[in-house]
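Any read-out appearing in this document is the output of simple, stated calculations on the displayed coordinates, not a laboratory observation. Since the model is a prediction, treat every value here as computed from it, not as a measurement. Cβ atoms are built from the backbone, for glycine too; each structure is taken alone.
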Structure I
Amino acid sequence: MQLNLPQLAVSTILLSLFSCGEKAENTIEPKAFSLEIIDSVQVDYLGEMMLLDYDAKAEKYLLATDAYYEYLEVNEDGKILNQNKFSEDGIDAVGQALGLGYFNGDVTVFNPPKGYYIFRDSTKVAEISISYPFQVFMMYPKLGVFESGDKIYYPKPWPETLAIKMEEGEFYQELYRLPIIESQDKISGDTLGALSLPESSDLLGDQVHGFPIPVYTLDEDNLMLSMWFEPRFYVYNKVGDQFMFEKTVDVNIPDWVPYTPVALDKAEQFFEVNRKKRAGILTNILVSGDYYIAVYNKGLSEEEMTKLGPPTDGGLAIRKKNPNYAAIFDKDFNQLATNVPFPIASNYPNVVNNSGELIVSKVAGLSETEDDGIVLYKLKLKFD
């Protein structure tokens, strides 16, 4: 392990500053926000991994390969604490690693059709079983498993009874109305839907919007949910074992490239209509001090994608043209800033440590410098 003192800083300052508070009487002083690299940590590992999660209690980071099958746990200095690769055979086999993260400090993998396997020091120590037959058609970019009281919560998988008919609008209507988060009683194993989209959501209308990827963040009793392809997130408050909808927060993002919804009777045309562009996505909501940080990619228009041509570099050219940005909110959900850039070589996902620093892993192919190992950037949200 070695510690690098970076000379690079993200000095691009926000040009578009505004507030969009719900209370007109609120007067918010404009601030110029930036994300600056204040330090970097090098992990002694030959190969590329992405940062997935952070355990605040043990102050350790979880990194993994794109397929989630091999992972590292490292401390604040980049020292490797544990390295493991899941086995596809044997008693504790992981046949599909479709989500990976920390649950109570232990590495937890979503392993259909079993449920969640929990590992400590590379050894399986527990399991969260899902009692009903289910089906999964995506990898979860954020694990989303947490507990409160006598319940465990996780993203609800699609029940096997849901007939997958992508050419029929009724399938999407049923999909969008499924519970997004499910609770499971720790003793009985009984499950119950704990959170669904509000009736005011555009997704519950009479159009097809594609496949949502739910990503959510807890901040005490607040839960903030992004459905991935909308420039907005939904805020819920925990009441008992359920999460009650409070408000929808629209994120003002100039030059956002929206997907194009289609009518229910033209469901089979959705992917053809949208395949030539790269629609914008809202990929995470972070909590740092007094601020919420919505992380997004604005997307690329059909014209921009045509200019780039077919990918020949593993998608690096697209990533350079469609980098990560942040929108900044206060704790009352007033938007303070937009298009605050991350370092161009930053990977997704990203986490916040106990010091309020944003931690991102570096994509080697997006950088002009070579490093012997994995590099983690430590970023600080600053304002003038």
Structure II
Amino acid sequence: METDIDYRLVSSDDHIVEPPDVWEGRLEAKLQARAPHVIVQDEMDYWTFEDRQIPNIGLSVMAGRPYEEYTTDPVRFSGMRKGCYDPKERLLDMDRDGIEISALFPSVPGMAGTLFSEAQDKTLGLRCLETYNDWLADTWCAADPKRFVGQMIVPLWDLDLAVKELQRGLDLGHKALSFPNAPESLGLPNIGDKHWDPLWDAVEEAGIPVSMHIASGSMRDSPLPLAVAAGTPAEVFVTVAPSSNFISVATLLWSGVLDRHPKLRFLSVEGGIGWLGYLVQRADEVYKKHRYWTRSAIKQPPSFYFKRQVFANFLDDEVGLATRHHIGIENIMFEVDYPHSDTTFPNSKELVAERFKDVPPDETRLIVRDNAIKFFGLDVQ
């Protein structure tokens, strides 16, 4: 079966490498000097915020480079592809790669804004978080609002502030909320805890989805600590990093949050999909055999909630595609992960043509384009 793709793809996961001027001139004078800013030290660029120095790690900016050049060493802005930090250049790279629309995650703030949620000065953290959401809308997404999907971050430490910022983000035009996959690793209640219900009420009312990116909580995410233990080969962490969403998805299915909020929709980001068929099957088996002694919080088998409210994306997952009907073809979508080291750029359309050669054209289009358009509520044909 030939895969003739005469349309552009939609990427449900890409990353902004924030340029040095994101916070410049946007905060009150008393806070401006303490906002994130770039310093040069030992001929290398570093972001600095409170007592932290944050480099642009090489693996996060490898788009367009041969595998032989991959590195964890810090990279200066001058040493990375301009599409990493310039929205107009990003659009050109999307054109080169056959990508029409890109859903965006932050880098410096953490993929769910955890840098600011862990700030010592919460007033400063809030203003920096608000400023990021402003900049995302008025600078990056403004370069082409029809092609960039802004995903806002909210102050996780205060639910009233979180709901307020959610509404403000909606007014700015953002289409989704980026939320930690493991808030408990930040000392907060888990993603299914009733603590978050006021936020989920507001998200449901707004009708937007929630994205939970792997490792968006903290490096304390289970089971990642074992993967970075002393003496463990580096390849172990790279191999199992997607597993940080396994527990997150299971928590969604079992916690009752999807029962309490039937219109809430979650996207498991960059965790792949090859494991999902088994996870949901196993969860249904647990429901059948164990729900009596566990006094299960859910009213239906986990597969019911998964099909209705849980989605996942992938880059290159042959096992996942082979089991797509077990997962649900309307629950999965493609991602490019630009400019990270796993990115499919600049060969995304070629990869899709190869991997989907035995997938019917109507299913292919759903997975690499239409599902994401529907998920993010985009006005695109």
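Given 19.5 as the derived value for mean count of other Cβ atoms within 10 Å over residues 49-56, which of the supplied structures I, II does it correspond to?
Working: I: 19.5; II: 14.9.
Structure I accounts for this read-out.
Taking -1500 as the value of helix-only ellipticity at 222 nm (-39500 (n - 2.57) for each DSSP H run of 4 or more, over all residues; to 500) derived from one of the structures shown (I, II), identify that structure.
Values: I: -1500; II: -9500.
Structure I accounts for this read-out.
Comparing structures I, II by mean count of other Cβ atoms within 10 Å over residues 65-72, which one has the largest value?
I
For distance in nm of label points 7 Å out along Cα→Cβ at positions 297 and 313, find whichever of I, II sits highest and give me its label.
II
Comparing structures I, II by distance in nm of label points 7 Å out along Cα→Cβ at positions 81 and 273, which one has the largest value?
Largest one: structure I.
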